[in-house]
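Just below sit the structures, each encoded as structure tokens.
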Structure 1
């Protein structure tokens, strides 16, 4: 199992600096989360990665994607698999595309409390498991909305897994959602939960860090996770 470093695009992540750092360190493969970027800026990110000679096996697609963007990623950055959020508009757009494209697209857990999550899986590659969402809301907080997801998880293919951090402090987001999960770690032990998830991790060919941290910090995180999984 290979764990990819991630280029995140949230306001707390310096994606330009992180791409430059990839070149300095000679890192040639990453996963990409361009979901905070409009189309023009996304393609700027892609061009920077291409110029740095970096392959991108995985991309988290945004709701305003089109076929041209998918084909560009496959051709220029050698992207093999994608994930999406369960958004009606996006599902409709992808359903109008060739089924061969959808086989390489996985739906991320998040809207798992809606029956349509599992209804849609049959038309796509399977589950993109955000491991941190799952552990936070199912294992730690034991939310009832995750009961169906936990029961169904063993029945479906997992094609992609995201790893973020889990804090010991509960944070209430502006949406009202209460979370322990974080997209930035302060201490490596915020990744300790991963050691209890080895069986899930082994089910996916693609595992990627979804962190706002610098590339150097992510390298430390990856080494730490690998030591936990030995």
Structure 2
């Protein structure tokens, strides 16, 4: 499951003072996102026109883009989603945010002066697409919790039950279960904890999850009648 780390800036001192406390001149863009932005800058006009049209149809999946390999398509989408989430979270005007992105790319010598004007225009058009903003703002809102789920696993062990003489082969055995839950905490820190379960607890967890799925389907049916569009996680 994807975990949103919404703090790609140098230093953490400003985080506790609110979203707008940090200057975006310190924006840090990871190598994978820079690769996607580079493709945006260099792709053929037809490819850009196609991907712009696809972005306008979000949340529908963006399928194959003529002129781009599957890897390049995925890289562009990852970069655009990342940029849109950061902009949405910090509520930065699009033109200012595009300038900050250009500054960050220049620091890595990954934006040639001859390419900057076209790159600015393309990124500005993409980030001004309301559908892209809404989809990623929805992801930001889903992650507005102190802790977010990452993964889970149940570990099952066999434990011997010794009699009075521990030198004799144990006459009995018991099964034990441990629920391991991994989650993301502040600033995207990865943490985990463990809870002992009885066999009956596993059945209870299954019932709780089944009930949650029924509630999801029920609410989705109800919300279809509303004018607002429900943005799902699919």
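From 1, 2, which structure was distance in nm of label points 7 Å out along Cα→Cβ at positions 107 and 131 = 2.4 calculated on?
Working: 1: 2.4; 2: 3.3.
Among 1, 2, the structure yielding 2.4 for distance in nm of label points 7 Å out along Cα→Cβ at positions 107 and 131 is 1.
One of 1, 2 was used to compute distance in nm of label points 7 Å out along Cα→Cβ at positions 67 and 171, and the result was 4.0. Which label is that?
1
Thinking only about FRET efficiency 1/(1 + (r/R0)^6) of positions 35 and 195 (r between Cβ atoms, R0 = 30 Å, to 0.05), which of 1, 2 has the largest value?
1
Tell me which of 1, 2 gives -9500 when you compute helix-only ellipticity at 222 nm (-39500 (n - 2.57) for each DSSP H run of 4 or more, over all residues; to 500).
Values: 1: -9500; 2: -15500.
Of the options listed, only 1 reproduces it.
Thinking of 1, 2, which structure, once P(r) over Cα pairs in 5 Å bins from 0, in percent is computed, gives back 1, 6, 15, 19, 20, 18, 12, 6, 1, 0?
Computing P(r) over Cα pairs in 5 Å bins from 0, in percent on every structure in 1, 2 gives 1, 6, 15, 19, 20, 18, 12, 6, 1, 0 only for 1.
Bear in mind that the values in this text are calculations on the coordinates, not laboratory data. Source: prediction; values computed, not measured. Cβ atoms are built from the backbone, for glycine too; each structure is taken alone.
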